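Following are the structures in question.
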Structure 1
Amino acid sequence: MPIDQLFVFAHLQDGFAPAGRLTLTQGGRGVEASTFAYGLRYLGRPHGFELDPVSLSLDNREAARGVELRPINNLPEFGGIRDAAPDAWGRRVIEARRRVPANSLSEATYLFDAGSDRVGALDVRPSLEDGGRAGTSPVQNLGYLMEAAERIETGDPLPARLTDLFGSGPGAGGARPKAAVRDDAGLLWLAKFPSRSDTFDVATAEYATLRLAALCGMSVPAVRLVDIGGRSVLLIRRFDRYWHEGPALPPAEVALHETLPDAGAQERRLPFVSGLTLLACDEFDSRYKGYADLGHAVRRHVHPSHIRANNNELFARMVFNIFVSNDDDHLRNHGFVRDPRVEGWRLSPLYDVVPRPGVAHERFLHLEVGAQGKLATLDNAMTGHAAFIPDRPDAVAVVRRVWGELRQWRAHFESFGVSGRLIDALTPGIRDLDDIASPALQAEVRRPLA
């Protein structure tokens, strides 16, 4: 079997530094085994972070010295490094740029070609001497990027003038067309383009839904809509980047992903891992996981100062997904970033939330909700509230807060500039309280607002 040796770099305060050597054993169905050895110099760096909090923990640095580590649970890949690989769309971009068939490249090639602007704070290079490569375009190139995305979707060859526009697969998982762009101020954004399979304006729907989630009290990155030739492109500020000047970090009350490139400030990176990594499973097993599993993972791996708030928000996100029929809530769409102020992990801002219009009375999420499995009802969610919020009245208060804004979603969407036609298209996806809660639970939720 082919064996590839690669070098993983970690972005620290003073830039990228070699973190260790990754060995991949490639089989007919992809990567069949991996090992990783931390570099001795990296283990001695005071700000060197763990690349994977589960399989590559640095709780005991001495125990990691000179050791070839393997993924736990017999997984073929390390989750934290897998999260730095290009997503499904990023792989299509790489294949289009190289003019090769789908899924025909080695995992090492996909890892190399993803570029140094990938999600998180890792880079993967063929040698210690490799300088990495940029993977962004100026925001002014959005029109050309959208043209290139359309060609990639249809399988048409990319002309030379479009070949190098897409630098990397910057997403945290997903097949929708996207690219990393920088605006005039230097801020990094994720641009999400229309897809030919869309039945409604997904960019505007996601824009409005994320803004609605922010009104419900959830952590959400900045979002913008841009019109390109009469079609909407969604810009989402990358929450794995922040700006700072000097050795002292911003105080705890400052959201790092909201910092700005003021004079003298430098861009820094936040390590990122997905929920899939925190639960140490693969995509096949993820279908059997639930929100309670994420709640338990928060208690195991998130920094103690963030556990209570993160589990409160995780419960709120589950409730929100039930209301808006977002069944794309798989484990790659739940993320965690490492906060340098506490040198520990915390829940990332919310991303990839789009209502799915439907007519069925019974609806289901991707992750299990409660005792009734994936059934998307608030009563089902309340059966498992203790995994996030111990006391029932506190859990009901979260449901009440989310519903308090969601019951006015049409007015909010209108204020965000959403057309009446799109509101009508989304109406079957956004549910009323009496559709998803028993009369008894409705009474509990409505009581203070009656």
Structure 2
Amino acid sequence: MSTVVDTRFSRGEINKLMKLIIPLVLTGFIEASVGFFTTLFLAHLGPQELAAGAVVQWIFFTLMVVLWGTLCSVSVLVAQKQGAKDENGIAQILLDGVILAFLFVAPAFLLLRNIGPILLFVGQDLATVTLAQGYMNGLSWGLVPDFVGLVLMQFMIGLGHTRINMFFTLFWVPLNIVINYAFIFGKFGLPALGMVGIGWGTTVAYWILLIVLATFMLFSKTYRHYFDIILKLRHVRFLNELCQIGLPMGSMYCIEIAFFLTITLIMGRINSEELAGNQIALQFLGQLSVVTFSVAQAVTVRMGHTLGAHQLGMAERAVYIGLFISVSFMVLVAMGYWFCPESFIALDLDMTAEKNATIIVYTKQFLAVCAVFEILEAMRFVLFGALRGLKDTRFTLFASIISFWGISLPLGYFFAMHLHMRGLGLWYGIVIGAVVGSLLLLFRFRYKMQQQYHIQQLLLLDKTKQVTATVS
């Protein structure tokens, strides 16, 4: 009898997770197409614009991901309040999230308007800086809809409405691509602004999305109720908690992006062929990480719902099911890397061209090791999502610093430069650091769950004592 119940429960939990995961995965892949088309447009403008665009994107995401990551804490808190069926708390988090978004606009605006000196400091030439500054000037006026729109999207994800989030992404991505195309090349009667047009085009697309999204939510019965509650609120309650959960998340994203930027720079010191092979490996790593990141985000939401409802067993089971889904997917990818790497490499390179022969050899080597790393990353992402659901984001930041900067980078550099293992040595270091990071997160998750069970037992014991005292 118990076996049948457990089997049904497992299937039900898998179905609940997959309903969250699939829209998030599709959303991630759809959003990634914006970067693809942006690169394509820049390539048509010329090599100077393409190079400037690459530099801008690396530095922009490294700096801005801290703010974006912090605002993502909205989904964590909303998920727990949703599990507890606390509608007033959900509305309060939405209000505080929007306030926090506006507080972030001023420093972000100043940063983008003064990106030029930062680029000059890291050694970029004046022509690249001029193009980049024009791009950022246009983008700076889109910060308000970018941040507020992100809060609204995270609000819906926290409620578990990932399909609606996907539909709005489906609306925004083609809109952004078309408007960027029009501003860059001067179509539909608009002036041809070149690379600067990406900033202005993205800003216009952000404002249109925010207006449509806010209008939909205000007229939707599902969401209008929360806005009615917001009108009655007179103070903030969760700003501090949003920052306590979100800042470590954003900082973790930042240090990981900065880590792979550093690895890229070291690869460039080795030779251009290995740098090219490394970029192809990172390309697939970034694209396929959309899946594991989406599973992690679904685990966070599911954890929030079950913890809010005080269902610890369901929360723990959701994590292990998420681990199974994420790792299984990456094992399949790894098999592709190991047994038919040519299928991946051929998407970027002409496999028959003699000039690409050396790059192909390096890429195969990097993909073989990257496969192991991606399996470990699948574990790490899901465990990170679980700890995020438990509001334990500081430890995940600590684990990332230790694994990437304390272990991967020094070990990889030692292997590459002192043991003369070159780029492959860097990847070996990355894998070793990922092993340590995954184990740290696993031990932490088990420890935090034991704490939760202990707290629940104490609450039940206290409630039993109160009932006994009342009866006596």
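What follows draws every value from the coordinates through simple rules; no lab data is involved. Nothing here was measured: the structure is a model prediction, and the numbers come from that model. Cβ atoms are built from the backbone, for glycine too; each structure is taken alone.
If Cα extents along the principal axes in Å is computed to be 87, 54, 38, which of 1, 2 is the source? Comparing all candidates, it corresponds to 2. Which of 1, 2 yields -29500 for helix-only ellipticity at 222 nm (-39500 (n - 2.57) for each DSSP H run of 4 or more, over all residues; to 500), as computed? Source structure for this number: 2. Comparing relative contact order in percent (Cα under 8 Å, 6 or more apart) across structures 1, 2, the highest value is found for 2. I have 2.0 for distance in nm of label points 7 Å out along Cα→Cβ at positions 188 and 260, calculated from one of the structures 1, 2. Which structure is it? Working through the options, I get structure 1. Quick check: 0.15 is what I get for FRET efficiency 1/(1 + (r/R0)^6) of positions 132 and 388 (r between Cβ atoms, R0 = 30 Å, to 0.05), calculated from one of 1, 2. Which structure matches? Among 1, 2, the structure yielding 0.15 for FRET efficiency 1/(1 + (r/R0)^6) of positions 132 and 388 (r between Cβ atoms, R0 = 30 Å, to 0.05) is 1.
4.1 is what came out when distance in nm of label points 7 Å out along Cα→Cβ at positions 52 and 156 was calculated for one structure; which of 1, 2 is it?
Numbers: 1: 4.1; 2: 3.5.
Going label by label, the one that fits is 1.
To test your reading of the models, identify which of 1, 2 gives 0.20 for FRET efficiency 1/(1 + (r/R0)^6) of positions 348 and 436 (r between Cβ atoms, R0 = 25 Å, to 0.05) when calculated. The structure behind it is 2.
A value of 1.08 was derived for Cα Rg over 2.2 N^0.38 Å, for residues 84-123 alone; which structure in 1, 2 was it taken from? Derived from the structure labelled 1.
Can you say which of 1, 2 returns 3.4 when distance in nm of label points 7 Å out along Cα→Cβ at positions 116 and 412 is computed? Intermediate results must be reported in sequence, preceding the final value.
Details: 1: 4.0; 2: 3.4.
Only one of 1, 2 returns 3.4 for distance in nm of label points 7 Å out along Cα→Cβ at positions 116 and 412, namely 2.
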